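Dropping the structures in below, format is C-alpha cells.
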Structure I
Amino acid sequence: MISLKIDRKKVTSNPNEESDIISCFIKESVGKSLKGIDTNKLKYYTVERNDTILVIAKVTDMIGIQKASRKKMLFAIQDCLASSERYYMKKVYIDVEGNFSTLLVKTPMKYDLDGRFANEELLLSFYGKSKIPFKK
C-alpha cells in the first residue's frame, strides 16, 4: 500500500514528457475523446514495469461529474492505451481517484466500477503484493 500511496502523490495536471511520456499521451488522447468532463481538471501519473502499466488518474472536480461519466473516463484511458502501437500489448492497471476515495479500479484480472468506493487492494498485484489470489 505504501508504494501505491507514494505514486498517488505524484499525479499532476502537467505531466513531463521526459519523465512520464505515457501520462502525456493519455492526457492528450483523453482530452480529445471525452465530452462532458473538464479534462483540464484531471491529473495523471503512470508507472511502467516490464509488460505492465499503472495509470493513476485523479479527478479534482467531482461535483460536476456523474458516476457514469467516471466510467467513461476509465474506458477512455483503456481505449487510448489499447489503440497505441507502443502500449496495446501491456497489461494495464487503472486507478481513478477522487478527492477522498478510490472511485474506480481496473486490473488485467479484476475490476471495481462502483464509482464511489472501489477496492484499491486490487491494484496491489501491480506491485507484487496481492492479497487477492489470481484467477484465470
Structure II
Amino acid sequence: MPNISQEDRDKSSPVWDLSQERVLLTSMVTQRFQFLLLVFSLVVAGALNARSQSHMIGVFVLGLSMTVALAGSLNHARRKLGAVHKRLLQDPTHPYTLIKGDVGNRPILRVMMGHVLPVGSWLLLLVATVLAALGVITPAPR
C-alpha cells in the first residue's frame, strides 16, 4: 500500500482498496458467524423435537456436516480479514490504524468468535451425534 497523505486519499476517486476489502470481509465474517449460530440453533431445536431415534441421529448428522462446513468457511474468511488488518496496520496514516491505536485490542472477542464458538458448536454436535447413536440421548416421549 503506497503511503499517501490523507488529503490526497480524500481527493482521489474511489477505487477498490484494502479499506473496502476490510468492510466486505468484516460483513462476510459477521454474516457467516450469524448463519452458523442460526443453523446450530435449528439443529438443536430439530433434534429436541425428533419423533424417533433415527430422526434425531439424522438431524444431528446433517447439522454436524453443515456446521463443520460453515465453521471452515468462517475460519477462511476470518483469516483473510486478519491478513487485511495486518496490512492496514502497516500504514500509520490509515483511519483503521489511528482508531485501533485509540481503542486498543480485544483479542478475547476474536478468539471467541473465530475459534471457540465455531469449533465448540460442531464438537458439541459431534458428541450429541455419538451419544444419540449409542442411545444415551433419546427423543422425549410423546
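Each value in this text was obtained by applying a stated rule to the coordinates, not by laboratory testing. As the structure is a computational prediction, the values presented were derived from the model and not from experiment. Cβ atoms are built from the backbone, for glycine too; each structure is taken alone.
Numbers for the structure displayed
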{"item": "For distance in nm of label points 7 Å out along Cα→Cβ at positions 31 and 55 computed as 1.5, the structure of I, II it came from", "result": "I"}
{"item": "Comparison of I, II by FRET efficiency 1/(1 + (r/R0)^6) of positions 95 and 127 (r between Cβ atoms, R0 = 35 Å, to 0.05) - largest value held by", "result": "I"}
{"item": "FRET efficiency 1/(1 + (r/R0)^6) of positions 23 and 47 (r between Cβ atoms, R0 = 25 Å, to 0.05) derived as 1.00 - corresponding label from I, II", "result": "I"}
{"item": "Structure from which -0.28, -0.87 was derived, log10 I(q)/I(0) by the Debye sum over Cα atoms at q = 0.10, 0.17 Å⁻¹, options I, II", "result": "I"}
{"item": "If relative contact order in percent (Cα under 8 Å, 6 or more apart) is computed and equals 19, the structure in I, II", "result": "I"}
{"item": "Which entry (I, II) yields the derived value -8000 for helix-only ellipticity at 222 nm (-39500 (n - 2.57) for each DSSP H run of 4 or more, over all residues; to 500)", "result": "I"}
{"item": "Parent structure of the calculated result 1.8, given that distance in nm of label points 7 Å out along Cα→Cβ at positions 39 and 119 is the read-out and I, II the choices", "result": "II"}
